[in-house]
Structure I
Amino acid sequence: MWPDGTIRQKLFWWREGYNLHRDPIPPLKVTGKRMDAPAPPIQSGVSNGWTDDSEHGFMVNGINLPSLGCWKITGRYEDDAELSFVVWVTE
């Protein structure tokens, strides 16, 4: 846990057609909601583009979860693509 009590995590995202050179700061917004109890929403940083070579770019986003528990995380790229997943966060 961070000094402020949040749990920091980096998330890696990929989208077919994503081009690091065209969008080094991709239009990816990450949100999160706790599913098993009331909690403030996650804090999400600015997404950045990365590459392992010149052909395969991916996106990285850092989030801070305000508590342990069951979280639904959603990434939205522009207005046409969305992906959600659920995680159980423990110590």
Structure II
Amino acid sequence: MLAGISNKPVSVHVCTVYTAIPFEDPLWREYVPLALDRFNRVIVEEANVLKIPVLRIDEVCVDDSDYSSVSPIEPSSQGGQKIVDCIVAHLTSRA
């Protein structure tokens, strides 16, 4: 997919998946980040091969309060703001 779009006349950026999800279940809290980290490695590696910029969301949403109390896989307003700030900083640094 990245190879197919990277040669188009559009600005392409990808982002990683956040991994610090505060699941209540200790096993999920321990093992889900490990599994998601594998996805993130592939995202970063593939993007780097094609010189596509990567937004490291996994390095942005790192606090329990970055996630919704209703659904731990969704960002809270704080986490959402961090993501927006990351996107804006990422795009303005490339302007």
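The value 0 for helix-only ellipticity at 222 nm (-39500 (n - 2.57) for each DSSP H run of 4 or more, over all residues; to 500) was derived from one model only; which of I, II is it?
I
Could you figure out which one of I, II the value 2.1 for distance in nm of label points 7 Å out along Cα→Cβ at positions 46 and 78 was computed from? Before the final figure, lay out the partial values.
Numbers: I: 2.1; II: 3.3.
Only structure I yields this read-out.
Have a look at I, II and say which one yields 64 for percent of Cα pairs over 14 Å apart, as calculated.
Going through each structure in turn, the value belongs to I.
Taken together, the values in this text are just the output of simple stated rules run on the coordinates, not laboratory data. Computed from a predicted structure; not experimentally measured. Cβ atoms are built from the backbone, for glycine too; each structure is taken alone.
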